[in-house]
Structure I
Amino acid sequence: MIPKSVLPRVLGSDLQVPLADGATATFANFDHAATTPCMAAVAEAVNDFLPWYGSTHGGAGTLSEMATARFEESRQAVRRFVGCRPDDYLVFTHSTTDALKLLAQAVPEDATVVVFDSEHHAVLLPWRNVHRLPIPTSVDAMLATLDQTLRAQRGTVLVAVSGVLNVTGELVPLEDVVAVCRRYGAQIVVDAAQLAAHRPIDIGALDVDYIAFSGHKMYAPFDIGVLAGRPDWLADAHPRLAGCGATIGVADGVTEINWATGESRHEAGAPNVVGAVALAAACRALEVAWNSLMPYESALLGRLRSGLVEIPEVVELSLFGPASDRLGMVAFVVDGLDSALLATALSLEHGIGVRHGSFCAQPLARHLLRGAGRSATATALRASLGLGINVAHVDRLLDAVRAISEIGPQLFYVSANGAWWPSTEATSSRLRAR
């Protein structure tokens, strides 16, 4: 195991949280797949920049010039991080969802977007003319279905796919998906929200057309996202926002508008300079840390999965099978125990934060839960890893899940509106339900 001291530090790693019995515990944050903590290097970069914060792209003052320079320097750092080609656009957005919506507005009206039902809602929902494919049963089935579908398509086609399944953390074979797309002249956009903080990305080497990701999933929680990729559709598209920055000139009466070219065409309004600085700092830190971070997370994941297998009541969810390549997250259910109750007990009794629900991928979650013998209204638990997690956290989670699965929560809980709350009433029960 690589010492955690050689990895980038995150804020809140020693945070003490209250427990229901009045004690405190060091928080174990297993919710990185939803939102990562802020990297210390990111906070330092933002704090160093804030005294120089000012308007961008037009001001003659020192602060404006400095802010403009840092904004564009940050864009270049992020371009390097994802391996942009020389003519690629890199547009700053608010989030991955916002980035994919921007692309959806830029896709030609006569184009068809092909997407699997296993996708995150941000990939599944924003398109005008969409051809949805069933949830694949294996990697081979995924590629075969895509091949068959693209062979039958005519005209402009865009394939939208995530690099990582948002429920299970399983990696999608992007190289193979790209090969199928190129075989039939289809373009491809990759949702890299779950990938960018855990694996190096090179869109030029992968030969993908577009990529989208967010700062809040890569230790830069300052309302920043990215859409990077080929310039043609973005250059021709109507600006996402009509306003200052997206225009070069506006005639009297607004009868003629000369729209800007390049990234600024889709970055109207005051840009999120602080977010760009934060994201660039995270990119630089991750670039240095890859050789240590990837084996560290892999070791933690192996420890977590092998420990869960030893708990008889635990059923891990997987689409491509237990041996499939994956990043640091595990989705699972516990026999006879409601996932929301388990998540609440982990938090209030053990100081452990996990995510429960359908993880913004409801079709996939329902499919996996049905396969595990759960009802249509059941939910799952997802434990996800990152820089804020260490071996002691993993062991604490395993011990807590084992104890709760064997004897139930320590406290009595009542259910209200889908949530669980501790109760002192003697008539309450340690309800264990599917």
Structure II
Amino acid sequence: MKYLKVIAFTHKQIELKELGRLVLCQENTSEKLHAAKAHFGIDEIFYLSTCNRVEFVLSTQQKVDREFAEAFLTEMQMGLCTHSTKAFLDAASIYEGQEALNHLLRTSCSLESLIVGEKEILAQLRKAYDDCRGAGLTGDKLRLVMECVVKTAKEVYTNTNISKNPISVVSLAYRKLKDLKLCSNARVLIIGAGETNRNISKYLQKHKFSNFSVFNRTLAKAQQLANELGGQAYELDALKTFKQGFDAIITCTSAVEPIITPEIYASLLNGDTDKKTIVDLAIPNDTAPEVLEQFDVNFIEVHSLNEIAKKNLQERYQELVHAEVIIEQNIAGHLVMLKQRKVELAMRQVPEKIKEIRNNAVNTVFAEEVQSLDKESREILEKVMNYMEKKYISVPMIMAKDILINNN
């Protein structure tokens, strides 16, 4: 499976604030990936972006090294200067074959996450793949990889305690927000209607918060989340003119430029001088640095959760061992499945050939003899041939798989 390659930029080597510079603009992600796929002759590709990683998963026979990664980043038009590109490449991790599969499995099981044990990463990985599959960027090979990824993650979360009393970025952010002791009728502005904001909204709703205003680039998605929360929905541009006040802002969008600028924040305050709270879980941050310099704000961001994450890793160390055993077993199983798949693809013409021989025998070689049989005899002959046809199709497939697997 040397065709599987991964170019990964993660929190382990790159500061989270810097990592945000690699995030692709959501509006033209598919277009850029299609262009790169055609330019480099890549067979299949999908792109993963979370709060602590940006990764490109490829199916290609090409050599993927630092030189390729540099050309790839340039083709993706990320607007990086030469110095920044070099810094990111120095921090990149490039995986191939079984090592790439192991990395993806560890990622899906949250072993590579900022918060070990968070289940959100599996949903994020699946959505990233599904989006690219829907855009025609993936095929059979990455489909099989993702089947292994999902199966392994489910086994780890089911059979280990790695996610017991889960501590995710969202739950940690909520705990910090809860420590600020906002009243349940606090006015909460939610900017972005994606999965992260939906998850933290569930925490808020569970703890009786009820005063929500949801802003999103797509009004329909804002309306959907607002309906769930019993709040009001607005387009993102409405932030500029919103005058109903707020106590807390929760923001997480895929924007590459700050959403909350000093001008917009001042407008939202509308003369209010009380200290407000911003929970910014976007990478890069949706909040401009100048807002924090100019206003007194309780600011909660992903980066500030780093120390808690380190403690979390120590507490769950023992579960990592169990998870890694499951990962090894699934890699071994996947390699066997790939060998079987190789046989299936090589022998997929066998059923057609057998049907062709059968039809030729009945309609040409033994046509007169068959026609001379009475109706009951022809029905019996048909049953015999159907039975033999099924056996002739299955037996060589089974034998070929056994031979290939045992010989390897």
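Bear in mind these aren't lab numbers, they're just calculated from the coordinates by the rules spelled out. Quick caveat: nothing in here was measured; it's all calculated off a predicted structure. Cβ atoms are built from the backbone, for glycine too; each structure is taken alone.
Structure notes:
- Parent structure of the calculated result 15, given that relative contact order in percent (Cα under 8 Å, 6 or more apart) is the read-out and I, II the choices: II
- At a computed -17000 (helix-only ellipticity at 222 nm (-39500 (n - 2.57) for each DSSP H run of 4 or more, over all residues; to 500)), which of I, II: II
- Among I, II, structure where log10 I(q)/I(0) by the Debye sum over Cα atoms at q = 0.08, 0.13 Å⁻¹ as derived comes to -0.49, -1.17: I
- Here mean count of other Cβ atoms within 10 Å over residues 46-53 is compared for structures I, II. The highest value is that of II.
- Here mean count of other Cβ atoms within 10 Å over residues 70-77 was derived from just one of the structures I, II, and that gives 18.5; the source is I.
- Computing Cα extents along the principal axes in Å, for residues 14-229 alone across structures I, II gives 58, 56, 28 for structure I.
- Calculating distance in nm of label points 7 Å out along Cα→Cβ at positions 182 and 214 for structures I, II picks out I as the one with the greatest value.
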